[in-house]
Structure P
Amino acid sequence: MNENNLEDHVAIVTGGGTGIGKAIAIALSDAGADVIVCGRRHEPLEDTVKKITEEGKKAHGHLVDVASEIQVADLVEHVAKEYRRIDILVNNAGVFGGGLIHTHEVKVWDEIMAVNLRGPFLMARAVLPFMREQHRGHILNISSESGLEYYPGNGAYGVAKHGLNALGEFIQIENQEFGIRVDTICPGMVVTPMSKGSAGLREEKCLFPEDIAELALWLVSRRANVKIGRPLLIQTMENPWQ
């Protein structure tokens with residue numbers, strides 16, 4: 001594969017309406033991929049698709065709740081029938097919430113686990129049979145620095161991201177012989193709708209969605225025989241909280 005050339009590739013990006021997911025969807029489309037942009041809200045999806053298609057690139061929006069087994073199965077079956085291939089899955093959809101474990105609200109815990117961990121599991125579980133059959137594919141998980149560290153009060157978000165990192169490692173080991181690669185990116189603080197306006201946050205010192213998209217594009221377009229390995233931590237040089 002030529003560097004940054006994704007012509008004829010089909011990519012599914014969850015949580016593609018805003019933030020990191022939107023930036024990755026745009027980067028993949030700029031590299032030539034046909035991008036299926038997924039999310040739970042119609043307007044953000046339409047905005048991403050419009051931005052891509054207005055520049056002559058290819059994208060389609062699909063309303064999907066990644067925590068729903070039925071919706072995920074329907075989405076992947078549709079993509080497989082429509083395009084006859086699935087080359088890239090970007091597991092980006094996520095929600096934030098935390099709390100000290102002994103005071104954590106069960107409802108919040110369950111919601112975060114459903115979207116941030118069950119969702120990537122369901123998406124990977126659905127695309128892997130197609131990728132194994134075609135003997136190629138790339139799954140990219142967007143995790144977090146919270147998936148590598150242990151911050152008090154991070155609660156379900158931190159636990160789910162640690163679980164996502166482990167999920168990626170299991171998928172890589174189980175599918176490497178089928179030409180399937182798995183990478184997990186663990187960003188530090190990124191300016192997104194989720195983090196924007198946080199008290200004490202110096203946004204000019206943060207990462208931006210485009211920083212993550214540049215790394216994502218390199219990961220999915222590198223030579224097929226190059227394996228990265230453990231989850232990748234990407235941070236800023238300066239502390240964004242100072």
Structure Q
Amino acid sequence: MKKFRADLHMHTVLSPCGDLQMSPDVIIARAKEMKLDIIGITDHNCTRQCRVIREMGALNGITVLSGAEVTTKEEVHCLVFFDTDAQLNEFQEFLDQNLPDIRNDVKRFGHQVAVDADNNIVFTEERLLISALDQGIDQVEAKVHQLDGLFIPAHIDKKRFGVIVQLGFLPPDLEVDALEISPFCNKETLLLQHRELMGNTFISGSDAHYPEQIGARVTVFEMENATFSEIRKTLHENGMGKIEILN
């Protein structure tokens with residue numbers, strides 16, 4: 001078994017709240033500097049920046065999980081990840097179909113662009129990506145698992161956009177692969193307040209919007225290899241102590 005350092009929550013130039021310095025080359029360079037083995041690309045309601053970063057990661061010995069941070073109809077943020085381009089493409093179609101037609105105000109919210117490996121703009125999203133989809137959390141979860149992806153409610157301890165504050169509870173019939181806590185949350189303290197969450201797998205990531213935030217919170221996976229299937233397996237076997245959140 002090997003130990004892999006992971007930060008599975010970060011935004012790129014594509015997210016309106018992501019700094020324009022969060023380009024593929026900067027993200028990979030900072031990940032290497034922070035000795036990360038695995039990173040997750042989770043732009044708001046869009047997957048279009050994932051592929052180039054995954055390709056650059058492969059050249060630099062970094063596994064890149066491709067996905068998004070989805071905002072559900074209830075304004076719950078959820079991390080989702082997929083293994084193949086076919087799955088990613090189908091989920092992008094789902095996002096495109098269900099993102100409301102609210103125009104982005106660049107001066108208010110920021111640019112929403114995808115770039116190539118040389119930082120040339122290849123796509124601009126005109127709709128506001130931080131809007132809530134017209135699909136509820138149960139519908140998003142069902143779609144993710146239909147595509148054999150990973151579904152992880154994000155920063156569940158936060159006072160905004162976490163599942164507990166938005167819904168009042170974690171739906172008992174919601175199939176989650178893990179729960180994410182924010183960089184400033186202590187898991188043991190959270191479980192004292194919400195004992196109903198015991199038995200779930202927990203991870204934490206930086207939720208980086210700026211390069212210097214990448215790797216600020218790390219989850220260590222103990223597993224054979226840094227592959228999608230091994231990460232899924234390890235999430236589902238966390239009762240064996242194979243995941244550690246570094247404070």
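What to note about this one:
- Label whose coordinates, when mean count of other Cβ atoms within 10 Å over residues 67-74 is calculated, return 16.0 (choices P, Q): P
- Among P, Q, structure where distance in nm of label points 7 Å out along Cα→Cβ at positions 59 and 99 as derived comes to 2.6: Q
- Label whose coordinates, when mean projected area of the Cα convex hull in nm², for residues 83-186 alone is calculated, return 8.7 (choices P, Q): Q
- Of the structures P, Q, the one that 24.2 was derived from, the read-out being mean count of other Cβ atoms within 10 Å over residues 43-50: Q
- Identity of the structure behind 3.1 (criterion: distance in nm of label points 7 Å out along Cα→Cβ at positions 35 and 179, calculated), options P, Q: Q
- At a computed -7500 (helix-only ellipticity at 222 nm (-39500 (n - 2.57) for each DSSP H run of 4 or more, over all residues; to 500)), which of P, Q: Q
Bear in mind that the values in this text are calculations on the coordinates, not laboratory data. Bear in mind the structure is a predicted one, so any value in this text is a computation, not a measurement. Cβ atoms are built from the backbone, for glycine too; each structure is taken alone.
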